[in-house]
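Student: Take a look at these structures.
We did not get these values from a lab; they are worked out from the coordinates using the rules stated. Bear in mind that the values here come from a model prediction, so they are computed numbers and not experimental data. Cβ atoms are built from the backbone, for glycine too; each structure is taken alone.
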Structure P
Amino acid sequence: MARSLRQAAATAELLDRIVDRDLALVRALPVHQRGRPVEKLAALVMLAQAYRHYGNGWISRRELRRRSRVTFDELSAFIVDC
């Protein structure tokens, strides 16, 4: 179990780094072009939060998988629409 908690924390940290990196790119975009990229970053922030919740024991592994699927579906839709 401790390994799963460490992996959850590491995954949340990785997602945070991705968001931080991409946020700099989004800031460089004109305001009228930021909408979709901001939605993508928000989905990643929420996924990182889900991993933290799992790591704290607040949600089950099943709920984490559900939230992950929702996020990946949102990101897939983002890629298809581009």
Structure Q
Amino acid sequence: MNAQELSLWRLRVTTDADPGVVARVLERFQNLNVLPRRVVAEAGIDNRFSIEVDVLGMPEAQMTLVAIKLRQNTSVLNAYWHRL
């Protein structure tokens, strides 16, 4: 196995509170036929929502593209990833 196949990434997304936002975030991975290892979503008291998605083995460039596409959504305040 190469290092890319073993890379574990965490995507962090901050959004406005919106009932459909989790589905829109996970849809990006569904379109790539990728099943996340872990998904955590939490509502804050300031009408914000935070989502963490852990993914194993996706190329770095693809994670960057997912974050860029999510940031284009009007309800998304920030989206970025980092290696775990």
Structure R
Amino acid sequence: MPPEARDALEQVTNLVESDRNRGVKVTIQTTRIGLEGEKRLCAEYEDPREGTRAWESARAIVKGVDLVNLVAEPCEKKEETP
């Protein structure tokens, strides 16, 4: 992963963690998706207004950064073991 992409992912992660630390209800999932250490970060906000604000901020962070894909979609649900 190029340094610019890694930095953008770190900034978005910090944004989401900052929200969580200030009491915003957000679920965070990080998944390794590639052989070279690529990661997928998924953040689900309980409050749609907070989610929209975070989306706008994340979009500004990743704008113009190669190999970063920002998508608005539900996080994958983990299967629960009985």
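Student: Assuming -0.32, -0.43, -1.28 is log10 I(q)/I(0) by the Debye sum over Cα atoms at q = 0.12, 0.14, 0.25 Å⁻¹ as calculated from a single structure, say which of P, Q, R it is.
Tutor: It traces back to Q.
Student: Now a separate question. Once distance in nm of label points 7 Å out along Cα→Cβ at positions 23 and 47 is calculated for every structure in P, Q, R, which label goes with the largest value? Numbers along the way, then the final one.
Tutor: Details: P: 1.7; Q: 2.3; R: 0.9.
Comparing P, Q, R by distance in nm of label points 7 Å out along Cα→Cβ at positions 23 and 47, the maximum is at Q.
Student: Something else now. Which structure, out of P, Q, R, was helix-only ellipticity at 222 nm (-39500 (n - 2.57) for each DSSP H run of 4 or more, over all residues; to 500) derived from, given a value of -29500?
Tutor: P
Student: Which structure, out of P, Q, R, was relative contact order in percent (Cα under 8 Å, 6 or more apart) calculated from, if the result is 47?
Tutor: Value 47 for relative contact order in percent (Cα under 8 Å, 6 or more apart) corresponds to Q out of P, Q, R.
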